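> Listed after this line are the structures, all set down as structure tokens.
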Structure P
Amino acid sequence: MELFALMFNTLGTLLIAYAALNVHHRFRHEHKIDEAVFKAMKYEHRVGWTGIFLILISFALEIFILL
């Protein structure tokens, strides 16, 4: 049961992160924003993908500990 809770939590977190990154990506490509906001969103995009990577590493470690 712990495994399912961990899987659903990780999946939910990844879906929320992906949705936020997808919105940033679309908004960035409209080019209706100034350069400072564009740079900030580009940075946030990189940080977001790093966060997703860390979530996946954490998930793998939790699975390793449970098994």
Structure Q
Amino acid sequence: MKRTAASVTVKLRGGPFDGRSAVAYGATVGALIEVNHRPYRVTKIENVPGRREQTGTATFEATPTTKPKA
């Protein structure tokens, strides 16, 4: 059984934090994480060779806006 890292350092793509990194505890591929109240979807996670760390990427998911009814 392979042990997973407690935290994953993810590179953020799109949205207000494009190009920045964030730490997500217990993140898995496909999981939705929140960075300063902004939703990001984890798209890829890789192991760091020789260390018990993981890195990955997450893309911004725009929330649908609803128009008020007149």
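> Assign the value -32000, calculated as helix-only ellipticity at 222 nm (-39500 (n - 2.57) for each DSSP H run of 4 or more, over all residues; to 500), to the correct structure from P, Q.
Value -32000 for helix-only ellipticity at 222 nm (-39500 (n - 2.57) for each DSSP H run of 4 or more, over all residues; to 500) corresponds to P out of P, Q.
> From P, Q, which structure was relative contact order in percent (Cα under 8 Å, 6 or more apart) = 32 calculated on?
Of the structures listed, the value fits Q.
> I would also like to ask the following. Please state which of the structures P, Q yields 12.3, 40 when Rg and Dmax of the Cα atoms in Å, for residues 7-46 alone is computed from it.
Clearly, the read-out refers to P.
> With Kirkwood radius over Cα pairs in Å coming out at 13.4, pick the structure among P, Q it was computed from.
The read-out comes from structure P.
Bear in mind that the values in this text are calculations on the coordinates, not laboratory data. Quantities reported herein were computed from a predicted structural model and do not represent experimental measurements.
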